[in-house]
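The numbers here are math on the coordinates, done by the rules we state, and not lab data. Keep in mind that this is a model prediction, so the values were computed, not measured. Cβ atoms are built from the backbone, for glycine too; each structure is taken alone.
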Structure 1
């Protein structure tokens, strides 16, 4: 019995030894230890361009020896997806992960099928944050601001005017929801991450060149009614009083006082002052809007006219500057907003003549001279076909500001 056990032990040792020799020979036949010679982009015409860094999501080629056994590849602490058909002994094609690392070691780590680990120095260029837009520029203290952009990663800090840090309630790579700090003032919003910081191009609560705010800067009182903030209106205001363009039913070319906002400074005893100064291509017409019910089919027309022209719509033949903008957010279907938004219309879009076709995308009459325009009209007016629908469009903080 002892002899049998002894022989079995010898056999096991021998088999193990042969296995080790086989593995060793197999490794030797494959060429030896894995190594990385360099990393390049995948464009064949730029194959000689070696990389020491890449951006998240970039496709790169790792070039070396004995790479065929790769089973995992990590960039910092983020694992990349490996496609077996993109792995050979000489190269690995792989996309840098698009998720931001929590810990930076600036290395690529490749784990092979036999457990061997290969490390290689390589930087991932992670951009600083970018801010593209804000859902609404006017949000009261304690309300929620929605910022759209890119490269929003934890940890992120959002600073409002007055050097006030905001509470972040939701965060994704492309969107931030933050609570407006108490005491915030007009100005730029700043976003900071580990990888950089940026200030918004727009101004939060932009109060430059306000034409109408329905608090101290008023329109003709017989046009769209004012919803007073102290009366708890529905919808709730974004900044004080607002006007509501409203009707139970709007058909084609309806002329209703409630569908209009007229600003005529001469009637109010105000001086003859241009609505804006500067180059048309550098300016944008902005206002806050809240559309709580579906808006169908009848456009909003916006136009400016001269100090002595208070004839109404400006379509009469003696109107010298009938350059209209058309706001039609319902073109792809019934339109409704989720609360207040900021609407931006480049002043160069004020280009339609009264005789331009209804479906025209390009107007025939751009504004010829901004310096003489003092009056403003916003009205829901135009073609429509049955069935006819109600309309309710809340408007606040009408302004013309630099882009």
Structure 2
């Protein structure tokens, strides 16, 4: 009985440790390197336990990991729906870990370690196609701050990165439970694949010693111009933006990017602002990108791109809406503009959670994207 209690306590400790590591690895501010090992304690606990216990440990660890997003989710919806989403995120771990455990327990083959990464890739791909937020909750986003790891997506997409990210912890758990003799080759192969992807990533990154193309400036003011904002404050915000644009142009910027949906305006207000921004671009001889919401019977989220002569060169409408803007109508057209020899595609914030946007712009010959957003809070 004492031995069973100790075994259970160790498994519980590993599940809790795994949940905490996963929370730090896959939250809003991920620790990229930790993500490569974070699920290993949970997987080891599941492999050591009975089927029922493994389900419990997985739900516990998944709940700890998903709880890190609760406060963020409550920023734009009531607590009850936010808690429900957290529960769904926690439950997502259960079938993946349960099925991977079954494969690794029932098979003596070292190939069984592939079950966990393949199941995560399958689940992630289904969510990307069925979920209205696209890839928003993909574990692969934990690597957004580490450019060498991201480069494998140029070959295999997000699925390729997620596969490698999930392979290493599965191999570590396999070795921990089955022993070095049984798991040394899966672990060695996993390490070689991961290191090989990093080498490829470093080799693919361009040199920063001699920047190419037009110098880009960015400016943001954390003030949304809503319907109740006094006129004097509205004028102050636009005057600040004009000053920032002029300062950036004076520092050599040939392209200046401002945030998305700085204001939601009526058609009359939209026309007046368009003329003002056109003059601003022409006065500073720059390309100017800014985001505006237009309410003319329906709401649309626009990205305007003005040329150095004041001409409105592109008017892109956001295609994928975040939860707070579900009442906005979606656009359907893609916009590409050549600036300083580089072809830029236009997109807005949520758009880049969808791989189809990247494929579409690649097909149009875009070499870079201009993506204004409005993220000043917890997800900034």
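As an exercise: log10 I(q)/I(0) by the Debye sum over Cα atoms at q = 0.07, 0.09, 0.14 Å⁻¹, calculated from one structure in 1, 2, equals -0.53, -0.72, -1.15. Which structure is it? Don't skip to the end; give the middle numbers.
Working: 1: -0.53, -0.72, -1.15; 2: -0.40, -0.63, -1.18.
For log10 I(q)/I(0) by the Debye sum over Cα atoms at q = 0.07, 0.09, 0.14 Å⁻¹, the value -0.53, -0.72, -1.15 is produced by structure 1.
Largest in distance in nm of label points 7 Å out along Cα→Cβ at positions 58 and 74 among the labelled structures 1, 2 is structure 2.
2.1 is what came out when distance in nm of label points 7 Å out along Cα→Cβ at positions 34 and 82 was calculated for one structure; which of 1, 2 is it?
Numbers: 1: 0.5; 2: 2.1.
Source structure: 2.
Out of 1, 2, which one gives -17500 for helix-only ellipticity at 222 nm (-39500 (n - 2.57) for each DSSP H run of 4 or more, over all residues; to 500) as computed from the coordinates? Of the options listed, only 2 reproduces it.
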